[in-house]
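Read the figures in this text as sums done on the coordinates, not as results from a lab. The model shown is predicted, which means the values in this text are computed figures rather than measured ones. Cβ atoms are built from the backbone, for glycine too; each structure is taken alone.
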Structure 1
Amino acid sequence: MKQIITQHGWGLNKHFWDDYKVDFLNNNWYWQDNERGYFSTNNYQAKWIKTDSKKEIRMTLCHSYGFHLIQKKILKEATHIVLINSFNNFLPVSNKRNFILKSLKRMETKIIKGEPKDMLKEFIHRSFMPNDLNNSFKNIFYKSLESLNKTLLLSDLKQLYISRDFPAFLKKDCKIIFIKSENDLILDDESNNNFFDSLNKQLYRKPILIKLAEQGHCLNNLNLYEIIQNTLNG
C-alpha cells in the first residue's frame, strides 16, 4: 500500500494540495490531508492506515511550516518524508535576521489591528511568485477568508520566532526528499540551507536534494507526482 499524509504551511489550508493529489490518486496512492483550521473551527489530523504489507510506503508531504505542524508520530512512522521549502528555524542567524523579524512583526500587527485578510492576500501572492497564483486555489482561498481564525493564525505566526534544536525524533535512516525552490521570496535561503545541512550531518541516510528553477515558496505549474516518482525509482 502506498499512503500519503500532507501538511500545509502557515496561512494555507488543505486545498493547497488539490491539483497535486490527482496524479497520485490516479496511480493508486491513498491520500489524506491534515487541516490546521486557519479558515474554520475544524481541524483534522490524519493517521496511517495499518497494513501487513512489507513493501508499504508511508510518505508525508510537508510544505514550509507544515513540518512543525504535523504530528511527530506521523513523521516517526513515515518511510519517506518530503520537505518542500521547509525549515527548522525560520529566522536566520546572520544580519538578515532583524529585517525578517521586522517583517513578521508587521504581519503580527496587521492581524491584531483587524487587517488580516489583506495581509494574507499579499502573503499568498508573494508566496507564489515568480508564478501567478494558482487559479483553483485562489478561488477557494478568497472564499475561505470570510471565516478566518485570527487567534490561531496569530499564535502560529509567533512560533516562527522560536529557536529550535535539531528534530531528534526523526529516524536516523529516514528517506528524506528535500525540495528547494530557487526563487523563494518567503523563506530565507540561509534558513533553508541550514536545515538541509543539519539533516545531512545528523542522519545516516543523506537527504536527496531537488532544486526547482522558476518556482517560489508555493509551487505551481509542475508535476509533483513525476518528481517524486522519478526520485523513488532513481
Structure 2
Amino acid sequence: MTFDDLLERAASLAHPGGRVLLGVTGAPGAGKTTLAERLVRELNGDGPPWAARVPMDGFHLADAELDRLGRRDRKGAPDTFDAAGYAVLLRRLREEEHAETVYAPGFERVLEQPLAGAVPVAPEVRLIVTEGNYLLLGTGAWARVRECLDEVWFCELDEEERVRRLVARHEEFGKPHDEAVAWVRGTDQHNADLVAGTRDRADLVVPASALVTRAPDRTRRAPFAAR
C-alpha cells in the first residue's frame, strides 16, 4: 500500500449525492494529523477546495473545565472531550443542507486549547477528513461518532518510533524532556492502549510505509464532478 493508493481510495468515496466523511484514527503519535492534512492538501490540489479537515481535538475540554473536574492530569483521555458535541457536528456536516459555511472548532497546540470557530467548511466541500484517537471507541457518546463516518482508517506505526515522535512533539510544544517522557509513558500510553483495542473495527489499517513523504502530484486529483 502506498500514499497514492490512499489518495485514490479517499477520492473514490466522494459522490454527487451528498457529503462523505472519512475518519483517520490511531494511537497518539501514530501520524493521524499528518495523513489527514496531506490527503486534504493533495486532493484539493490547485483547484477549488472540495475536501476539508475537521479535527476531533477541537472538542478537547478547556483546561479550566478539566481543573474543575479534577481531570487535568488525564488530559487526552476519552472523558476529557465533548464527545457528544463532536458527534452532533459530524451529523450536521453530513445531513444538513449546505447553503452556508459551517464552522468547526480547531486546536492550538502551543496553547494546548480548543479554538471555537477556527475551521470553516464551505458549502462546496464534499469530502471531510476528520482525525482523532477515539473514532472507533464503542462506549458512551463516542459510539455515535462511528455512525457518522463512511469509512475509518487506522494508522499503525512501529511502537518505538511512535513513542519517539510523541516525546519529540511534547518537547516541541514546551514540555521539558523528563516531563515529556513521563507523560508519554503514563497518560499517553494509557490512551494508546485503549485505542489499540479498536483496531479491528477499522475499514483499513494504514501501514507506516504509506505515510512516506513524496513530491505532490497536483495534476490528477480532481473532485468527483470532474471525473
Structure 3
Amino acid sequence: MNNSVTNTARLLGAGLRAVLVLTLVTGVIYPLVVTGIAQGLFGNKANGSEIKADGHVVGSALIGQSYNLPLKKGQETPDPDLKWFQGRPANGLGSNSVNTQYKLILSGATNLAADSGAVHGTCTAKSEEGSLCAQVLAARSAVVKDNAVPGYTVKPSDVPAEAVTSSGSGLDPDISPAYAALQAHRVAAKNGLSVAAVEKLVKDHTTGRTLGFIGEPRVSVLELNIALKGLVAKQ
C-alpha cells in the first residue's frame, strides 16, 4: 500500500515538473527568443510591414487601400477619387460582405469560375448580373471611361487583367507598371502635373521581380500615392 502511494506521488510529481518545465520552455523562453530574433532581424515585417508618411503609420505594404470620394446622399457605392492612383477591384468577397472596400475583418476570393456568366465561352453584355463576366466588363468600362482624358484615349484592349479582377484575398496592395502607366495621364490632369513627371514617379516606385525571377514587376499603390502627394505639395 505504501509503495503504491509512494509511486503515485512520485509519478504525479514528475508529471507536474514536466508541465512546469515545458510551460517555461515552450510558453515563455521560446516565444521570447523568436520575438527577439524577429524584432532584431526583421523588425518591419514582424510589426506588420508598416508604411509611414509625415511621421505617422498610414497603412501596410501588404494590404491595399481604397481611394474614394465620400458617399453622396442615397449612394451605396462610393465613386473613386480620380486624383489618386487606383488599385485593383476589392470585391473579392462579394457585395454581401463587410469587406468589399478593404475593411480589415475578412479576406477571401469570389470563387467564381473563369466562365462565370460567359455565353458560349465569351463574356458579353448579356452576362448575368453578379457573374465574373459582368464584373469584369463593368470594371473594364469604368477603367476606360475614368482614364480617357483630352489627348489620351484608352481602348478596352489597353486595360490590364488586374485592373478588372480582384486578387485571391481581395486585398492586393500592388498593381502592374502597365496599369499604373495607364493611369498616369488622368492623375497628371487631375493634379495639374506634367505627364512626364507622373510617369517618372511610376518608374521610380516600380519594384522588380523578387530575386530577379520570382513574380512580376509591381507598384505599391499606397507608396505611389504618398509620393504623388509630396509631388503635388511641391508645386
**Complete:** When relative contact order in percent (Cα under 8 Å, 6 or more apart) is calculated for structures 1, 2, 3, the one with the largest value is 2
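Once mean count of other Cβ atoms within 10 Å over residues 64-71 is calculated for every structure in 1, 2, 3, which label goes with the largest value?
On the way: 1: 21.6; 2: 12.2; 3: 15.1.
Once mean count of other Cβ atoms within 10 Å over residues 64-71 is worked out for each structure, 1 has the highest.
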**Message:** Quick check: 0.45 is what I get for FRET efficiency 1/(1 + (r/R0)^6) of positions 136 and 168 (r between Cβ atoms, R0 = 25 Å, to 0.05), calculated from one of 1, 2, 3. Which structure matches?
**Reply:** 2
